[in-house]
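Have a look at these structures, which come just after this line.
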Structure 1
Amino acid sequence: MQVIAVAILAGCVGLSVSVPHSFDLRGTHIQEPCNVYEDVSHSYRSDSYDFAVKFYKAVAHRSIDFNFVYSPLSVWLILAGMAEGADSLTRQQIFNLLSLPYDDCTRQKYYQLATSHIVQADDIKVISNRVLLLDAGVTPNPTWYDIVNKNNLLDVLTAPIRHNPTVTVKELKKLLRAELPKINIEGNSVILDTIDYNALWTTEFADARIERSPFHDQAGNKVGFVDLMKITKRARIGYVKSLKAKMLELPVGENERYRMVFAIFPESKDVRASFDVVSIEIVFEMFESFRESHVPVEVAIPRLVISSEHDVRALIADMGITSLFDDPEATRNVSHPPALPSSFIQRATLTLDNHGLHSSPPAQAAPYGTPTGLDPKVGNDFIADRPFLYALFDAETLTVMMASAYSVPTYKN
């Protein structure tokens, strides 16, 4: 986990990494060593998709303009970390929400899969900060602290939240690059979650093929303009019958180690309603639908930067998780006195640019009438000039790292 911003914050407002104290808080948690040799990758994918879909629907329900980005993975990891120190009832509620296995060692395998590909490298930058910020004087349970630290679930830091709240919030906003309009620091802790994505496509979109183009709403009305990045190449495109959605998969990074998946809904006038039926099975159907075109096809997606802040506390309260924030008994195994986070805020930022590792192939259209080898519903192009959904997946585990809905053009009418 990257904690650059938080490390700087420690110097600015007197934060320090909490040092576990030698007190005894009982709890049954992951023990060492864990020897689980079975392959849990399929069950992990299915369970992680279950939460990603539920959380997506919660975010979409609260979105006014249906234009947002979030990280289900980051929230999943933080909640898993808090659950490891929760009382039995809260722990059960969170495990059920996250579809986490109750077997300690299997759960640890899930954690390893979930955190193994959050990287910062020359080709891909995914900078993630997941922090439980405790007020000075609140002492973390060393057993719990050891679990979340070893499994890379979240960081635990302290700050003068009650003694100097104004400076604390000011520095948090500056260093985490967040507005934090809904942050509440009246409790003895807050949960802060930031994730930034900026990466190189495996194949670049040529500068010369970026065009200022109209962007439409789902009914076909022009609502503004976007800078469409265009490329003509053989591409992986699919059609998901359950959603009546046209899908595109673009590789990201060296050796195509990430995938960006886009979805448009040409047969629907309501993208929100179209996604309401999404389930775990449909996510698997999506990946099975992809076929590489036999000939080059036209692909065009907007160049954009999108950033969102989410009140995760309110979102998971909608899903029935409340004791984590208002019941001291629920977090008695996290710290002493029990941590009662007054806020849980996520700020996510995602950048899509035209830069890539390999040069764009020369634009070369296929001869007229040449079959593409794709589903007839797909046609011979993928042009994202109307509301679309997209998500970032790790290519090995197919974990949903970030997801977004785009409906507000860069340049409005």
Structure 2
Amino acid sequence: MNLSGIVARIVALIGAAALLWRRLQGAAPEPAWGRAPVVPVAKPQGTIPTLKMPTARGWTDGQKPVAAPGLKVNAFATGLEHPRWIHVLPNGDVLVAESTQVQGPVRSVFGYAMQATMRRADALGVSANRITLLRDTDSDGIAERRETFMEGLNQPFGMALLGDTFYVGNTDSVVAFPYAAGADRIAAPGRKLIEFKPAGHWTRSLLPSPDGERLYAGVGSLTNIAESGMEVEEGRAAIYELDLARGTSRIFASGLRNAVGLAWEPQTGVLWTVVNERDGLGDETPPDYLTSVRDGGFYGWPYCYWGQTVDDRVPQDPTAVARAITPDYALGGHTASLGLCWLPAGTLPGFPDGMAIGQHGSWNRSTLSGYKVVFVPFANGRPAGPPRDILTGFLAPDERESYGRPVGVTLGPDGSVLVADDVGDVIWRVTGERQG
């Protein structure tokens, strides 16, 4: 066993002791979900935060996630290299961004331990920096053809196509490339539209406006609660709006620690996002969330959470706290909700209009959360009712191993729902039991 593995083992033992101690302090809180969640009072974890991540195992032959009643799931593509995000081209080709978090500078013993643990969980490694094209040539729900669509990128994540321009959200920029309809590959050089600070929360999701005139990009914070100062966080924890015709950009909304998935609610035309909240305050404190995004809105990070609940660990700005917006819908503590996709009613049998959410799964809580794909029903442009599971079974019952971790969610070219699984290295395809 190498040094990294030894440190990971030691951290696991320390973490187990810390977990036992915290469990002895009282019963686990109820999950913080819905429009009016009960968010427990913060219990700062200090220098030894709860650190619990399952070892990445992957799927055995024939094993797959558990689909909700009335649904079925099959592997659309396997053998990928850390697939994170999915984009479907007009001709039905499916693009997959293959990338991962890379090791950054280690600033403390805990930082080294965290990185060792993340490697064991397959959450840190060498990034493929590639976009792969998948094609289902015989319409059987399985991709028979696989091509390298783009390579040599910098932790690619979000993708968008508008006319003859293909956009990629690298960790350090949004880049525009010329695209020819039906092309199997893009090799031409790109043009940077905007540069971002890389590292930290490194994903850069992209979503065009319905009229195709603007592009929205999510940029996460560098740190948990700005513990390295606000100067390094400048321009981060925000959603950007890029005006493609004018070549300008601006921060559309801020105070969003790590806004990843972006989607439009079609009835109202409002932008929605899922956000990963801060760590170190307890199993359900604060919850990750799904929220509408107001132009100019501020959502609290790092000063406060779930509205105006002050985080005492952070030097305060009372003016910022006073204007913090309460999110619309809580998604549970530390679920790492990343993927977001609008599902029209009937996309999956028995499911109304709503949002599908890929929950990558927790590390900072005593009982793991997330590790599934959930659905939040909508009515009149707002969340309306309790969540429902779409896919579960990504986590072993004893929580020691993960078979997979869902990330991006999107509509497939055949009306299915496609899910990127970056531990199983699979794209899953979800349909009704009676569908093809």
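Remarks
- FRET efficiency 1/(1 + (r/R0)^6) of positions 42 and 298 (r between Cβ atoms, R0 = 25 Å, to 0.05) derived as 0.10 - corresponding label from 1, 2: 1
- At a computed 0.92 (Cα Rg over 2.2 N^0.38 Å), which of 1, 2: 2
- Computing mean count of other Cβ atoms within 10 Å over residues 282-289 across structures 1, 2 gives 25.2 for structure 2.
- Top of 1, 2 by mean count of other Cβ atoms within 10 Å over residues 170-177, largest first: 2
- When relative contact order in percent (Cα under 8 Å, 6 or more apart) is computed for each of 1, 2, the largest belongs to: 1
- With Rg and Dmax of the Cα atoms in Å, for residues 138-329 alone derived as 22.2, 65, matching label from 1, 2: 1
- Source structure of the calculated read-out (FRET efficiency 1/(1 + (r/R0)^6) of positions 50 and 122 (r between Cβ atoms, R0 = 35 Å, to 0.05), 0.55) within 1, 2: 1.
- Answer label among 1, 2 for the case where helix-only ellipticity at 222 nm (-39500 (n - 2.57) for each DSSP H run of 4 or more, over all residues; to 500), calculated from the coordinates, equals -8000: 1
FYI, it's all coordinate maths here, none of it is from the lab. Here the structure is a predicted model, which means the values were calculated and not measured. Cβ atoms are built from the backbone, for glycine too; each structure is taken alone.
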